[in-house]
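What follows is a set of structures for review.
Where a number appears in this text, it was derived from the coordinates with a stated rule and is not lab data. The shown structure was predicted, so the numbers you read here are calculated from the model rather than taken from an experiment. Cβ atoms are built from the backbone, for glycine too; each structure is taken alone.
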Structure P
Amino acid sequence: MTTLLSLLELFAIFFQIGLFTIGGGYAMIPMITDQVVGKGWLTLPQLIDFIAVSESTPGPFAVNIATFVGMETQGIPGAFFATLGVCLPSFLIILLISKFFYDRFVGNFYVQGALSGIRPAVVGLVASAALTVLLSAVFGGAKLSQGLGTVLAGFSLPNFGIMAVIFFISRLKKKMHPIVLIVIAAVLGIALNALLA
């Protein structure tokens, strides 16, 4: 049941995610996983499906994932509050910087130093998100902490095959549009599921 308290909690969680995520939508996946799966709102496979749909639909990834999670957990009001929460921090920060601080921020020694330190952290967050999606998609959601045997037992050859095909196509045809790759992956998934059913 949707209550004002649950909507405010959803807003607060996505506001925090929007405030502390630097480096784009993929860098927020570990925080979303921790909050949403940790609270039992979604299972990890559900979240991975939302990540795939968020990447496949038009619009910014962060907005899409917040909207989908909010809709799933609290309906239309949840979608609104989660989306508002994830967008508001960036909007306010950019508004303040552009209005009052832009000239001082551009060449500031400390700002440049902070950005130099943040860039590698963003790479780590994106790599963590990629590993989470990889383990869910190819190894059935097994965690590395469960041991190598458990991880390997969940291995899905069809999913690995689709991942490998898309990876090699994207490396060979670097200018291929991501939507084309997503469509190819969807067709391969449908074909493999039909063959294995």
Structure Q
Amino acid sequence: MKKPTPAEKRQLKELASRVKQLQKDLVTAKQVEGIDDYLGVRVSGTKFRFSRTSVEDGPDKAVGEFRFILELTAKQVPLYVPLSIASGKTVAGFMYQIEGTGESTVASASIELRTRGLTQISVGTLRYLVIPKGKMAELELVVTVRGKVGKNYRIVVNRLNYKLATADPRYQQYLKPLVSKSMRFV
């Protein structure tokens, strides 16, 4: 068998590098489609509630509450899901955005655990829900939004972060957007 030339070695190295990059791109593309090897996510329900407060000397106040009921399943290994809302300081947890036809602000956001019998652990200031392999957890993401009367709003969960072990320095990510129906503040 003949020995590869330096040009052929360089070409093989470039091809191997390209294959590695394509494999990474494929994993990301699958995550965006909701195909995840470790985490199964299903939206089992969404609920809305709206309240309007009349103000004599200005526009009425409008507050809407969005509730996502999520079923999370650990497929291959136990998973550690941070029970927090991602913020500028903490990238852990659930990342979401408000979309609408008018200005809005977040009044509050929280995660409520609906499943009993699962373990929670703390690592530093973060709380994690431990989902054993093959088990399902039901969480409720509650977002309260201050908006304007007559405008439409919806919540989009862009990313759900989780870990395969608490010692992992990086989070795995579920990237398929979870979108609520629009709610008109009337």
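Structure above, values below:
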| read-out | value |
| --- | --- |
| Winner on mean count of other Cβ atoms within 10 Å over residues 64-71 once structures P, Q are ranked, highest first | P |
| Test item: relative contact order in percent (Cα under 8 Å, 6 or more apart) calculated as 25, pick one of P, Q | Q |
| Cα Rg over 2.2 N^0.38 Å - structure with the largest value, from P, Q | Q |
| Origin of the derived value -5000 (helix-only ellipticity at 222 nm (-39500 (n - 2.57) for each DSSP H run of 4 or more, over all residues; to 500); candidates P, Q) | Q |
